[in-house]
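Structures for review follow.
Laboratory data are not the source of any read-out in this text; all were calculated from the coordinates shown. As the structure is a computational prediction, the values presented were derived from the model and not from experiment. Cβ atoms are built from the backbone, for glycine too; each structure is taken alone.
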Structure I
Amino acid sequence: MIILFTDFGANDLYVGQVKGVLHRGAPNVPVIDLLHEVPAFNVRAGAHLLAALSAQFQAGSVFLAVIDPGVGGPRQSMVLEADGKWFVGPDNGLLSVVHQRASASQCWHVRWQPENLSASFHGRDLFAPIAARIAMGDFPHAQLEVGNLDEILQQEDLPEIIYLDHYGNAVTGLRAAEISQGVTLKVGGQLVRHARIFSEVPVGEAFWYQNSIGLVEIAVNRGSAAGQLKLSIGHSVEICPG
C-alpha cells in the first residue's frame, strides 16, 4: 500500500493530482490518505507526527511524505527504508526522526528527474513515480544512489504542540511511554494532570492522556483544549513533577 502524508490540504487541488500519478504507476495498489493537514511548512512537527503514525503500519508499506517548503531549491530528494517500511520525500529533516528511531535503515538519494518536472510540485512529478515503482516491487536502482540524509533533526521527544484536531485536542511531540502518568504538564499557563480517558474528569476540565498513536495529547472533556487554553502549533509544553 501507499500512504500519503502531506500538508497539501484535503480540499485543495494537489492530492488528486498525486493520486492520478500513483494510479498510473501502481494501478492495483491501495492508496491511503493518512493526513493532508500536517501543519503547513512545519517540517519538525511533521517529522514527529510521521514517526508516530507510521509505527501503526506493517513492513512493506510505502509512505509518500511531503512537507516541502524548500521545493525546487537545493535540498535533496530521498528514499528511506526503515525497519522494512519505505519513505519517499524531501531531505529536509522530515524523514530523519523515523530514520534515527529505526532498528535498521538505509538511505538513497534520488538522482532521476522526469522530463517535465515542475519546479513547485515534486510531490506529483518526482516523489509519486518513485513511490509507485517501489510499491509495485520494482525498486528503481538506476534512479537512486546510496547516500545519507543531509538534514537531521533531533530525535528526542518534542515538548510542544504539533497538531490540533477539529475537536480542539492538542497533540504533542512527547511519547507517553517516556513520561510518568504522575507528572503534571504546564501549557497555556495552566497545570494539566493525567487521566486515562475523557470520562475520568468533569465536563469542561482539561487533562492529558496517551492518545491512540502513543503521544501525549491535551484535551478538555466535551470541550476544546485549543480554545480553552489558547493553544496553537508550536506552543511549548512543560513537564512538571507530580
Structure II
Amino acid sequence: MATKTRWEMSARHEWPVYARTYSRLRRMHIPNILTSRDAEEAWLALSGMRSWNTVVNLGSAVLDLSDTIKVQLSAAQSEVLDRSINRAAARSYQFRFDNHRLSERGEPCPDPDHPLAPFVDFLNSPRFLGAMRQLTGRSDIAFADAQATRYGPGQFLHVHDDIDGPKKRIAAYVLNLTYDWSVEWGGILNFLDEDGHIAEGYVPRFNALNVFDVGVPHFVSYVAPYAQAPRLSITGWLRGR
C-alpha cells in the first residue's frame, strides 16, 4: 500500500484574490500550488512512468492505443496512422497525446501502490475541493477525476471546449510538472477571445495549477520536434454529482 495518503498545498495562496481574477477571466494560473517536496515527488512519479496510452481521434472515433497495441503496429501501419492524423488535423478537430487514467469519478486510484495514488486523494481532499469551490464560486463541485498526461514532439490538442452535460463538468484543471520548459517548444495552453484571437497563453511552468471554466475555448499548441523533454501534467475536471 502507498505509505503517504495526502499531499499538501503550499501555504502561500490568496484564494479571495484568485477568485476575483477567475470571476473576470474564467481562468486562473496559480504558481507553486504544491509544497516543494510534493511537487518533486509528483514529478518523479510522472517522469518514471513507463505505461502510457496514446489517445487520438479519427473523426468522431477515439482510439486509445496501449503500449501493447503500439508495439504490434508495423512500420507501414504506423505511417498510415500518422498520415491520417495529419490529414485530419489540417481540416478538422484533432488531438494526439499520451495519458494514463488515475480516477474516473473521484474514487481512489485502482492501484493503491501507484506513485500517483496519493495525488488522487489530495485532489479529493476537503481542503483542495474547498479551495476550488472558493476559486470558481461553484459550491456544487463534488469531486475531481484525474489522468496523467504527456505531450511529446508532434503531439497537440486542437481548439475545443470541455462542456459535457452528462459528466457535469464545472471546471478543468492542469497541474504542470515539467522542469525548465521553453516557450519555443510549444505545448502552450492557449485561450481564445470572442474574435478567435489568442487572449492568453499559459506556459507549462513547474508546479503551477491552471484552472478554467469548461465553456472557455482553448487548445494545446503543437510540441516541436526539437523539444528536449515531454510536457508532463496531471489533468482532469472538477465535477458535480
Structure III
Amino acid sequence: MAAIEKPGDAVARVRVAVKTYAARHAPVHALRGVSLTIEPGEMVALVGPSGCGKSTLLNLLAGVDRADSGQVVVCGIDLAGTRDERALVELRRTCIGIVFQSFHLVPHLRVEENVALPLALAGKKDRARVDMLLERVGLSARRSHYPAELSGGEQQRTAVARALVHRPRLVLADEPTGNLDSQSGAQVLALLDEARSEVGAALLLVTHDAAVARLADRTLHMADGLFLRESR
C-alpha cells in the first residue's frame, strides 16, 4: 500500500515522497513513493525494522532532509519545494517539536537552558512553562546540570521537554521512550498526549514498543521504504 490518506485540514501531508541515498556499492532507496496525512490531535505510530525508512520520513517532515521528488507539506509550507533555509528554521522554531534518537542536547547549556532553547531562539521567555515541563519529566532537581552529567534516560526526558516547550503543532519523536524505565516512559507518553489536548498537536512516533503503538490512534507498518498496512 503506497498511499495512506485521511481527509481534513492536515498538520502534515506527504505525497508520493521518494528519497534515495548514494552508497558505495548500490543506491539506498530509503523511501519509495510514500504518502501520509496527519490530522490535528492525532497520534500516529510508525513501526518497522531498522533501515526501513522511518527516520528518513521523520527527517523529511522536520525539514532537515529533502525528498528527491514528491511533496512534503507541514503547517502549510511545502518543505520539498522551498529552498529558503530561513523559512525552514522558522518553521522548526514555531511549528515542529523534534525528539531525536540521539537527543542533540547542547553540551554547554544546562538542562533548563536546553529545554528553553526553542523559546530563546524565537526571542521568547516562559519560565513557568519550562518549570512545569521540568517537573513533569522529573528533572527539577537536575535543572542546573549539563547533559554530560545526566543519564541516558535523563537526557531523553530533557529532549522531550525541549520538544514541547514552544507548543508545536507537530511533534516528531524517534523512540521517545527507548531509554526510559516504565515509570518515566509513562510520564513522557502522558505529557505527549497532553500536547494533543492542549494545542491540538499531531504526534508521529517511531517506536519498537508494542505498548506505545497501542496508545496511538493508528499504527503504520513500514518495510523497504513503503507502508505495508495500517492498524488501529
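Observations on the structure shown:
- For -7500 (helix-only ellipticity at 222 nm (-39500 (n - 2.57) for each DSSP H run of 4 or more, over all residues; to 500), calculated) the corresponding structure among I, II, III: II
- Origin of the derived value 0.9 (distance in nm of label points 7 Å out along Cα→Cβ at positions 185 and 201; candidates I, II, III): I
- In terms of distance in nm of label points 7 Å out along Cα→Cβ at positions 9 and 145, the structure with the greatest value among I, II, III is III.
- Comparison of I, II, III - label where distance in nm of label points 7 Å out along Cα→Cβ at positions 121 and 193 is highest: I
- Which of I, II, III leads on relative contact order in percent (Cα under 8 Å, 6 or more apart), largest value: III
- Cα Rg over 2.2 N^0.38 Å, for residues 17-96 alone - structure with the largest value, from I, II, III: II
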